[in-house]
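The structures considered in this document are given below.
Read the figures in this text as sums done on the coordinates, not as results from a lab. In this text, all values refer to a predicted model and were calculated from it rather than measured experimentally. Cβ atoms are built from the backbone, for glycine too; each structure is taken alone.
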Structure P
């Protein structure tokens, strides 16, 4: 048998170019030396896996002596330019096998992995909820277990397995002198030591070449394919470990049973029902994370329970919990939670702090309130939209509070909201204090209106058109059976109805805020003020009447409660408004009320 003088693999028939390294005669000494150097450098770069110190070490064993640095770099560039194996066909076969595993046509799928450090067998099966999982490493054999003549030094061992020959003159019969490696001898030794792998019945085998381009291991892969008859062979580099690749493959398997997160669904009649939201539908891949936007209702205490279940059409008590965890969600604020599975098919949650749940599934069902507290609320928000100190915080608080109202109830019959946005009057005199108005309606409509509110530039007046906003509040059509609430969010005092002994302009429409607040009191409207310092600083003595007027106005506007805009929170406001409907023990969240859908799939 004739062997190639460069890579030492057999050339058949003799005289033709080598099928491994493409060498073809004539054997010019200089040309042959250059080809041998390039071949060994290729093996050195493969063995080093990007570690330049290992390449430098292996340059000492390259045939022909230590090469020039530029030759080493060129060899690495040429290796990177080699075409990568196409895994598409094999990957589609693996996907079919995993799909068969999920529907119980297979008991398991075993992965026989050829890696630079040895031979490994991993097995995938499904758990009781038909999610594919990767079992712990089943078997492992190092290459030294199969060929004890391989070097102990990892770099040299990898060099030999990648096809490197090393120091020594190649003879006509393929022998190598002076510690050079013989690739065919390594393959032969491994072939005689191949282990028998006992796989359970109905187990498919996938062979993975984790070191493509390593010519010795490529021959070992061919040998294994003939010996074990795998369903398919996949080529994908696994320099570090097989786990990352196998985890990615397993996550491509479809879901065998739909997985739902259990949420509360408050109906317009006040009855609370359990609403299962699909996170992973049957047939979907778990490689695409599920995502659900949750809302923790104000009025309940402690962490929120997140229950992932598999269900049929039976009653909730017969649903099977996959996992129940406690999620630390901020009350009164929608929060997006991501869900995926790890390689052991256990759920993994992102987006919030997770801890073990204190509840069992029967405990959760027992704690769910049967009905919401039955009361009606009409609440109007009057918000100052003028640039200045804390204007961003004021608008954010109003938007977040209206969003929370939208999430707390799903029907305008429970809570109606209104929004009155006021600015400042101009010195020209027209009554232009109101910027936008939404009269009492469903919270979702008000939420959309609040989202587009932007502050107007400050005209450097000391007042804002709060009195015009109060006039619009008085004109609201309040329901006779509803609790009536006005939430005023601002900093500046209202304009006076006429010019007084201060430096603030009068209201062009001559609205008297005192008369208007008295009318609201007479109509039973609770007044909550969220105030922030307007940032006037130290004003001369002549402005003191204006400051006294501002203090009196905000005391009156906060007749029920007065909060500081810098520290006020959504739960605090909702409690003052009375928009809390669940019991303190309520364990489960709502789906957040969004403009589109509460549950989305990431792409």
Structure Q
């Protein structure tokens, strides 16, 4: 265990270098972290679940490839040469003598193991649909690809057969070990790997972190794939069941919450010690029970600094590729004082943004507990000395920017806790008047945080979901017995929340905008008092996101907004960005719904 603690310490120190002049608060925090690392063996036995080094052959990383088309043929037929790439499709040849990947593949690997390695390696990222060819003599139905235009069809195969009890037991054990929840184990599976599917079905396998050597055979794998497709509300169907029909595009406007905390600020230096950023918390997390994946760390972007233009540009590129229309920046304004405003200011100063944006006024007190608890306030909302009416006046540089997101031509502004603002009706009236003086109209929405009703709700243009707030909390099963005795937090079911919210979505009000969350685990901030939703995975997330997009699909295009929590809430485990746990799986699931 010493090596685990040492490696975590090295990560932490790389993010927040030691400094002899650190403040008392920082010293106390470091002492607490060290004490946490030094607790009894019963506490430290929960080793972070690391991804196997054999997720894919190491040599595959030397083969560079960029998707050129939306559809890819994955060639696994050793007996026939792979077809030449055409103008409308890419071909990834993984097995023939001309394959750039085959020479790195271990001897004896089955086509199933090779396919899983392709998913693990990210080789399939960026594609919308895929055709897996194991036996070219058994071609798929000509309309298989067209059938995948239906977001509720995950794939098409010649025939489905019953999954054996042994196959189902194996799938259940894989999901249990990974602590993934699903809607149930598939009773039927494709008869062979020959299938055409939505690419996210394969891309999401990366999140299992499963070495190809652990897959017994093709039929176990196909039962797993059918189960995950079912969880994503996109089951695999037989080609004879497919009926060609025109599909209406959903065109959801996906807006991801964006935390601008990842850079050094004077306030954080004062309160937490020199060099503190959100990465300090993220890298310091340790598991609370066996199989708990912590720390969850960034993959492609690393421990980035939002003061760098390259970081923000890379984020915008990833978001655009995934179909995320805009970031909604948390905006911290305390009695006329801005905090964490530098990233957005730099975006504006850089000129043309690569992506639209909007702001949410996070108008809670800033406290030492990270969750608005009023017992230890660092920055307070003082509406008596600095009226809330001045907020829009201060935000005008953002609102006047050409890339600011609009709804029906009006600037979208969100307020986290409108009910905490005294005389909010008159405040909002002043905001609108101030905006009109500058030729702007506002579209103001409030977060549905508890009971938002009466005049406050009526004066808003709409309300929005911000899960996990105001959602159904269902206890997680099968985990509590393994948790440390020191754990005082909550273990909740992600599938339980998803299931309950999907039932409500058809009945949401016309001016309510749904929201989903990728996951939630605030262990980095609260450690043994954390709240976490067990079982979160890209397939259930895709199911929830699709249901939310369909719930607003009959609205005008401008009002088909769905909020996502979040783009980069690393200390709360809610991230779309590539991670060491899921790779690009959440981005690919988002892209799948955005293009549905």
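Side notes on the structure shown:
- Given 85, 50, 29 for Cα extents along the principal axes in Å, for residues 234-521 alone, calculated: source structure among P, Q: P
- log10 I(q)/I(0) by the Debye sum over Cα atoms at q = 0.13 Å⁻¹, for residues 314-433 alone from the coordinates reads -0.57; which among P, Q: Q
- Entry that produces 162 once volume of the Cα convex hull per residue in Å³ is calculated, selected from P, Q: Q
- Structure (P, Q) behind the derived value 3.6 of distance in nm of label points 7 Å out along Cα→Cβ at positions 258 and 458: Q
- Origin of the value 12, where relative contact order in percent (Cα under 8 Å, 6 or more apart) was derived from one of P, Q: P
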